[in-house]
Structure I
Amino acid sequence: MSTKDERWLLRPATIGDYDAIAAVWHAGASLPGVAPIAMPTASELRERLDIEMELGWHVTVADRDGEVIGFAAIKCQQSVLDQVFVRPEFIGRGLGRSLLEHCRLLMPHGFTLHTATTNDRACSFYLKAGLNFLGNETHPRMGHPIALFEWKPS
């Protein structure tokens, strides 16, 4: 399923996008307050991308003139929005909202997600987008505090 916005095209990721997805992921996750305690390198994220794709990630990329400028990775079977990142220079331009809305279409029965509790911008974004804050927990792999959110259709 592809969605066209005058500024970008949302489309399924292809294997040719993987390096660009990892670069967007690393750039977004490296911003202050976003990163886990130990930030993985871009090559580590690229390796993880291969693994997650084999395990069933469904990834949508935001393509602007042939360039990946954002992505969302979901686990449909678990109803989880696992990752959503945009290149830092596109933050605040509506791209994150477009990706989130696309995920709502792909998981119409609802989903959960988490973000670092220190990621104030993401927490505020999810609340403004109508997600419900469920509470704080500890990330199961990395050990840092995370905020849990949920979206359910009305």
Structure II
Amino acid sequence: MKHRTLTNPEEIRGIIGKCQVCQVGMSDENGNPYTLPMNFAFTGDNDTVWLHSSRNGKKMDILKKNPKVCISFSTDYTLRFQNENIACSYSMKYRSVLIFGKVEFIEDPAEKADVLNRIMTHYVKRTFRFAPPALREVCCWKVKAEKIEARDYGY
């Protein structure tokens, strides 16, 4: 069975919406890969991923020098086989999306509050008020998709 390339925006949004975390991949100045699991929100109407993190650390050092990222989402895993006694007959059903783009940091406190509420709404379906010190200390960022690749296998 071959994978199926997905192009329907609704199907792509559905896959991303099922995910609890995404994997953000980046590359340091020496070309070394660095990948982190992160909480997120996704706006499907403008294909934007919203993220937040500490203002300091390895990822921030990397992203300030090279803002290009690849964000991976995957879900709906099911192990399947044709013959349980033949290892090569096993495979994993899945659905996945890759988003390629560049990180843009957000500095405005009102925009940061909006980003944090987008993320919170993805997980708990409600919004919050944020204190000025919290908004000052958090780093919020967005990645507008330059390219999206999506596929599934076995569905």
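Readers should treat all values here as calculations from the given coordinates under stated rules, not as data from a laboratory. Everything quoted here is computed from the prediction, not taken from an experiment. Cβ atoms are built from the backbone, for glycine too; each structure is taken alone.
With distance in nm of label points 7 Å out along Cα→Cβ at positions 26 and 50 as the yardstick, tell me which of I, II scores highest.
The maximum falls on structure II.
Looking just at Cα Rg over 2.2 N^0.38 Å, which of the labels I, II belongs to the structure with the highest value?
Checked I, II; max of Cα Rg over 2.2 N^0.38 Å sits with II.
If relative contact order in percent (Cα under 8 Å, 6 or more apart) comes out at 20 when worked out from the coordinates, which of I, II was used?
I
Kindly point out which one of I, II the value 2.6 was derived from, the read-out being distance in nm of label points 7 Å out along Cα→Cβ at positions 34 and 66.
Structure of origin is I.
Match the computed value 1.00 of FRET efficiency 1/(1 + (r/R0)^6) of positions 90 and 130 (r between Cβ atoms, R0 = 41 Å, to 0.05) to one of the structures I, II, and report its label.
Answer for the origin of the read-out: I.
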